[in-house]
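Chemist: Next up: some structures, all given as structure tokens.
Derivation of every value follows stated rules applied to the coordinates shown; laboratory data play no part. In this text, all values refer to a predicted model and were calculated from it rather than measured experimentally. Cβ atoms are built from the backbone, for glycine too; each structure is taken alone.
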Structure P
Amino acid sequence: MHDLDPHLLRAFLAVVDIGTVNGAAAALHRTQAAVSMQIRRLEEIVGAPLFARSSKGLTLNAEGRVLEPYAREILTLGDEARKRVSGQHMEGRVKLGVVEDFAATRLVEILKSFRDQNPKVQLDLIIAGNRQLAALFEQDKLDMLICDSLEVPHTPLVEWPEQLQWVARSDFSLPLSEALPVVMFDGGCPWRNRVLEALAAHGLHWHMVCEASTLVAMATAVQVGIGVGPMLAATIPPGCHALIPSAHIPEPVAIGIGLYSRANVSDEAHYLADFMTRMPGRLAV
């Protein structure tokens, strides 16, 4: 058994990111022969070729795609351990845009851990709706973004599925013979149309009893018993619960959430992105 040498992994990722051995060699300030030898050595250690070779350069094969996220995590963790042990800390400022539903829930522990390890990195948190954040990201006013993946015309660093569950106060009684009272997102929220489609597909007789422009508004309306509202599981307020789908309640509404980072961001923003993508399950349910 042989350990995965970080020097070999660094050469591997340089080829992955640049696409050619020549380009990777230049970026690493090594000769082409040296980088080629490192790639061959890594392939010997893992027991499989890692690239498909063509006239256009190198692309990852199936085995290479398996190795890539592990290689990135190993190198990132190594850098992190070195900085922690030596007392080095990054400095700078990161502008992170987040939809309200995540800023107040699962993101808290992740940013707390990052902040504890990097106390000199200043985090500017911009909390807004999906469309507002997507527009700010397109205008290069955000370094990173967490929002609905359908609102951003770029490939996310990581994407995970979510569900908007139908939530009501624990003692709420469904009006089986009357229209279902629904707390609805306002017109500026992209989730509104998906909720409307779910209600229509289920053939329900319903009426809007409240229009909520923020998570606080949605949670408050549901919590006081005004009606039934679509919410992520992590945002269900105390005294409320998700309703089981039935003839009177539609299935949860599927949405996708993506984590995005601008190209050529600062080292601290790049590090925060790596910090989040190493453990995407910490963001997902």
Structure Q
Amino acid sequence: MHATGLRLQQFAPSSALSSHVQCFWRAKGVAAPDAVELLHPDGGMGLLFNFGGALSRNGEDVSGACWVDGPKLCTARLTVGEDLDLLGVRFLPGNGALFIGEALSALAGMELVPGDALRYLALEALHERLCQAPDLAGRIALLERFLLERLRHAEALHPALPASLEWLRRRCLQGDGPGSIAALADELPIGQRRLERLFQHHVGLSPKRYARLLRIARSRELIKRGGAAVSLTDTAYAAGYFDQAHFIHDFKAVTGVTPGGYLDHVRWRYG
């Protein structure tokens, strides 16, 4: 990823956290003037710790040294400088609230939430301890211990939530579209209103909005894999869209660019 000025490393969590944590990651800036990295929403959320220079996201400087990165509704743009040095943990969709301890609906669509805004998380104290760790492995081990301790005091997820997340993911991967949320609720031992409340608390989004992010993520992956060899109309159909105008509208609402504009970005980004 040196073309954009970003060196990204990802690390798998331990088996005790693997059903809740997508990955730990570290991002370092390298020499590349005016580089910007696109941070696309996937329905997940994370924690973020800064060990480098001032952070700039969406063209604005972000104060603080640690943040909760709540569920995003649209693509964010991270300015990448040589002094960028970030460490983060990314939770799987539906799992972040277990560690944060509050409904994610309050954080959805917001900018980065400073670590001192959620004092019971004690992220600033954790950041200080991370600064004292001898190396990257020590920092990740410290993060693991912090998350395991939080998890020990968390309530178990309602089984309907992971089942419904998988149902939506599978339909989107198969290109079937999100399907009816009422049809999803009919397959579960809870009603639609209860399902909506579970999503708002644990995902921070409604099932319908989450499904839209899945479809756009699927279409982005198809564009990256197929490039100019695959028509955008075929991409729309493969992602479960049967109306080209609807596809373009959703894609731009989430990413900020049209599918054609994203294809141009992929050509520049990946060659």
Structure R
Amino acid sequence: MPRPNTMTQALALLLSPIAALGRAVLSLVAELGGLCIFMGKGLWRIVFPSPAWRKIVQQVYFIGVKSVFVIVLIGLFTGMVLGLQGYYTLVKFGSEGLLGAAVALSIIRELGPVLTAIMITGRAGSSMAAEIGIMRISEQIDALSTMGINPLRFLIAPRLAASLVCFPLLTAIFDVVGIGGGYLTGVVLLGINPGVYFDRIDSTVELGDVTGGFVKSLVFALLVAAICCFEGYFTHTRREGFGAKGVSLATTSAVVLSCITILVADYVLTSFLL
């Protein structure tokens, strides 16, 4: 029996981590490419051949209207916490009159779009992934294709369109309620002059701040809807599990990836918008 080539074994052992890294990178690139193609096809199906208005309205109700209470609640307490923390920080420098500007800019530029997107991801995004995933494992999506109905137009495009409508509107609600929460804490509880509070907001907040927040919300809407629908749509291709386990893994993956993507995209967009 010939002795094994120890040099070859050592080289293979040395290169195995590099090979594993290469496989991971290739898998990530393939996943991102598939997501981009999936998103592009979904956006195309919003308009062509014609918008599915009834399905879009249903998704606007589900994603938008049913999320209003959560957004109002989170926005109110976010504004109140910002008002409380901001007051006790600014009072050390004798600048408590700037509380209105600090609360408004923090919410409009960052917290409004980001927290709104994360809340919608937890409430509606997880449901998107789970619903589409169940339709996939129960072969309902295959049945749509058999009947000549494009699944992307019937399932994905309405959710993308509804997200693009709902995210900016819910962000606007969050901003207004958050500024109101800062008013409750700063003016009602801590005694700041209400005229000073709103005057600082009026003199500090510019149109570019509001526009930047809405641009972020549109990008987050596209990313969240695409990722959640993508994870549910391709549940059957997961290697970790199939059936009910595959749906649960797809739902978890959709929420985690969406939240991570929101934060990464927020940093990238902020670096361009500032």
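Chemist: Suppose Rg and Dmax of the Cα atoms in Å, for residues 20-155 alone works out to 14.4, 46; of P, Q, R, which structure was it derived from?
Modeler: Matching structure: Q.
Chemist: Match the computed value 3.8 of distance in nm of label points 7 Å out along Cα→Cβ at positions 92 and 172 to one of the structures P, Q, R, and report its label.
Modeler: Corresponding structure: R.
Chemist: Can you say which of P, Q, R returns 1.08 when Rg/Rh (Cα atoms, Kirkwood Rh) is computed?
Modeler: P
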